[in-house]
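**Q** The structures considered in this document are given below.
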Structure 1
Amino acid sequence: MQITNDRETRSVPRIHPATFLFAARALRDFGDAFVAVLLPIYLLALGFTPLEVGVIATASLLGSALLTIGVGFLGARHDHRQLLLAGASLMIATGVAFAVVHDYALLLVIAFAGTINPSAGSVSVFVPLEHAVLTREVTEQERTRMFARYSLVGAFAGAIGGLAAAVPDVLAPIGLDRLGGIRAMFVVYALLGLLGGLFYARIPRRPAADASAAAALGPSRHIVFKLAALFSLDAFAGGFVVQSLLALWLFERFSLSLSEAGVFFFWSGLLSALSFPVAAWLSRRIGLINTMVFTHIPSSIALMLAALAPTLPVALAFLLVRAALSQMDVPTRSSYVMAVVTEAERAAAASFTSVPRSLAAAASPALAGALFAASMRAWPLLICGALKIVYDLLLLMQFRQLNPPEEC
């Protein structure tokens with residue numbers, strides 16, 4: 001009988017830990033996507049101004065930055081799985097709190113301390129932890145391809161989440177008003193945090209030996225600091241057009257409905273998702289840095305053209321072009337950082353390049369909100385595009401000679 005049990009055990013295929021990570025990422029990005037679209041509508045419906053919406057977005061990103069700093073210190077000595085579970089618990093609390101709290105000051109505190117993500121992207125306390133876990137579980141040859149899959153899963157989920165933002169309008173015929181429908185979606189966000197926590201719980205514990213290795217930065221410190229500075233410029237630029245503020249621009253500039261916004265963000269997210277495997281394919285032919293730069297610059301130009309578009313169809317066309325190109329640097333950037341540092345520094349490098357990005361991204365939404373309030377609606381998009389082009393040119397100048405091992 002013992003032999004039979006052993007054979008049965010050996011016959012059960014082992015599920016790769018990355019599968020649980022991808023599932024949790026999908027749930028989180030699904031929730032982030034519909035919350036990013038619903039957040040400005042919810043806050044405006046509660047009577048707050050565009051400037052106050054921008055301040056809440058800034059508070060959220062600043063809080064994420066500070067949480068990521070804490071993760072950077074804790075991640076060197078504590079199991080990443082436990083930290084991810086703590087983040088999932090915070091996501092649950094955030095969703096419930098947003099569903100029941102209406103006071104602006106309290107919402108500001110919840111946005112700062114919680115996991116609400118107005119960018120619906122990679123600015124999140126979960127990201128450096130997930131990067132470190134994923135890199136630990138794959139080989140160097142698989143690294144870029146797995147980061148592309150990781151980003152692909154999140155983007156597909158985000159596209160569907162953007163479409164789900166229309167649910168409050170769909171519920172209207174059954175007697176639930178828009179405000180009640182949005183509150184229900186925040187409860188759904190909390191439930192997604194619960195399900196994500198169940199997947200994080202399946203990730204293997206990190207051996208104690210790895211914990212001692214994931215200490216401070218060493219020989220790659222100079223490289224990481226330069227990358228962090230450049231990534232901060234990119235994130236500061238992106239903060240002017242986080243998804244919540246882009247939705248606000250579409251609502252105010254073209255009177256886009258919530259259902260139409262959901263459909264647009266679905267297609268936008270779908271195009272971003274399809275770009276990730278293309279980025280992995282392209283990077284094998286022209287290199288990681290070239291892929292990052294020469295796809296990013298056209299996307300920034302498309303954003304600036306959208307800001308000047310005279311009609312809604314023209315603006316949406318340029319924004320969809322931007323969506324198809326702007327995220328191709330996400331898996332390549334993550335893979336590049338992991339490739340140019342030593343194995344022992346990877347967890348620290350993931351945190352040190354994420355924290356400045358989060359801090360920089362936190363500064364610009366409030367500025368964008370002020371521009372919206374001053375009826376200078378096109379300027380956030382124009383500033384974002386111009387700064388991102390500057391970032392791309394600086395990245396190319398500084399790192400075109402520093403190739404990852406697979407390109408040497």
Structure 2
Amino acid sequence: MSTIKRDKGLDNTLKVMKEGYLYTTNQRNRLGADNIFETRGLGGKRVLVLSGKKAAETFYDNDKIERKGTLPKRVVNTLFGKGAIHTTTGKKHIDRKALFMSLMTEGNLKHLRELTRNHWYMNTHRMEQMDQINIYRESIILLTKVGTKWAGVQAPEEKIEEIATDMDIMIDSFRGLGTAFKGYRSSVKARRRVEDWLEDQIIQTRKGKIFPPEGTALYEFAHWEDYLGNPMDSRLCAIDLMNTFRPLIAINRFVSFGLLAMHEFPVSREKINNEDDYAYMFSQEVRRFYPFVPFLPAKAKTDFHFDGHKVDKDTMLLLDIYGTMHREDVFENPNEFRPERFLDWDGSPFDLIPQGGGDYYTNHRCAGEWMTVIIMEETMKYFAGRITYDVPEQDLRVDLNSIPGYVKSGFVIENVKENLDRR
């Protein structure tokens with residue numbers, strides 16, 4: 001049995017953060033290791049990095065892999081929240097995941113589509129009055145309105161920008177992984193403010209003082225009981241309630257990437273307007289092509305073999321998310337932006353994995369992925385056909401060495417006009 005190739009160093013965390021989304025691909029190429037290599041990080045822990053479609057299949061095999069306790073505390077404390085569904089496993093995870101998935105009804109998803117379409121249209125006049133619009137910033141405010149409305153949460157107009165800012169601080173905290181991140185305290189405080197606000201609404205709903213519509217996240221979470229018949233602790237309930245719409249707000253990154261793609265590949269704008277399902281294919285390609293999640297952690301639940309190598313129980317693992325979606329053996333010509341690749345895509349849960357892979361109900365795949373695609377479709381249709389705008393000179397680079405990834409300028413537009421055919 002061959003030896004697993006190793007990226008030498010006592011702790012490569014700083015190297016990972018320096019090379020960002022390209023670290024895994026760089027090391028695989030340097031070491032000549034197609035699907036697995038060893039590194040050390042987060043205090044010198046031995047970590048096996050798995051890459052490719054077979055790696056994703058292994059990573060989401062619940063008999064082999066354990067996710068509980070593998071997320072860095074800093075990420076839990078800022079991005080997901082203590083006790084969040086992302087930190088659970090086994091029957092508890094499946095029970096809580098069923099609650100999340102119960103929100104994915106046809107009616108709820110249709111409502112989300114309508115909310116997105118209507119909020120962008122109603123935002124047109126505001127953008128027409130602005131000299132310049134930073135899409136990264138504008139979309140996080142708008143998506144906060146959409147997300148809270150969809151979840152049944154009471155969010156006064158004057159509080160929306162504050163909530164949006166706090167959400168952005170939390171999401172951005174991932175960039176401090178393994179470093180002396182100066183914004184950690186502000187991220188924790190931002191999370192505490194949003195948790196306080198949502199816990200109050202959980203308590204008020206349970207007391208019958210506010211009345212969110214049945215079927216909304218607030219209603220269902222406030223009234224849910226676990227498999228033992230116990231209601232969720234109000235603080236934990238607030239944390240997981242936030243996790244129903246926080247991912248929607250993080251889509252602002254995909255929105256700015258989507259407008260960048262339309263700008264750099266202008267033929268896509270015409271196709272979004274004129275071809276059925278092209279907005280769907282375009283949205284999926286944005287999610288595949290641009291950087292979002294770099295990798296995900298887990299550990300071996302038992303001894304098993306992968307790619308001819310033995311993996312011992314309790315070994316720390318990283319699934320190479322970004323690198324897997326940019327492999328030639330997973331997607332043909334992966335470094336080309338080509339939405340048409342999804343015309344005949346088989347819907348595999350192990351190749352297009354920007355928000356995780358595997359089964360929605362039993363694995364840690366993001367329950368909001370369907371919602372992400374819906375929001376992207378409607379947003380791209382709006383910018384492609386409902387308005388016209390100019391793109392001034394700006395820094396449109398996407399730095400793959402920075403986690404999380406951004407369009408450097410946020411993608412700025414100006415001279416927004418409603419696109420009306422008055423003939």
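**Q** When relative contact order in percent (Cα under 8 Å, 6 or more apart) is calculated for each of the structures 1, 2, which structure yields the highest value?
**A** Max of relative contact order in percent (Cα under 8 Å, 6 or more apart): 1.
**Q** Okay, moving on. Here helix-only ellipticity at 222 nm (-39500 (n - 2.57) for each DSSP H run of 4 or more, over all residues; to 500) was calculated and came to -26000; which of the structures 1, 2 was it taken from?
**A** 1
**Q** Assuming 37 is percent of Cα pairs over 32 Å apart as calculated from a single structure, say which of 1, 2 it is.
**A** Checking each candidate, the match is 2.
**Q** Among the shown structures 1, 2, from which was the value 1.00 of FRET efficiency 1/(1 + (r/R0)^6) of positions 234 and 306 (r between Cβ atoms, R0 = 35 Å, to 0.05) calculated?
**A** Going through each structure in turn, the value belongs to 1.
**Q** Taking distance in nm of label points 7 Å out along Cα→Cβ at positions 106 and 346 as the criterion, which structure among 1, 2 has the greatest value?
**A** If we compare distance in nm of label points 7 Å out along Cα→Cβ at positions 106 and 346 over 1, 2, the biggest value is for 1.
**Q** Kindly point out which one of 1, 2 the value 24.0 was derived from, the read-out being mean count of other Cβ atoms within 10 Å over residues 282-289.
**A** Traced to structure 2.
**Q** When you work out FRET efficiency 1/(1 + (r/R0)^6) of positions 74 and 154 (r between Cβ atoms, R0 = 25 Å, to 0.05) for each of the structures 1, 2, which one comes out largest?
**A** 1
**Q** 0.10 is what came out when FRET efficiency 1/(1 + (r/R0)^6) of positions 42 and 274 (r between Cβ atoms, R0 = 35 Å, to 0.05) was calculated for one structure; which of 1, 2 is it?
**A** Checking each candidate, the match is 2.
Any read-out appearing in this document is the output of simple, stated calculations on the displayed coordinates, not a laboratory observation. Predicted, not measured: the structure shown is a model, and the values here were computed from it. Cβ atoms are built from the backbone, for glycine too; each structure is taken alone.
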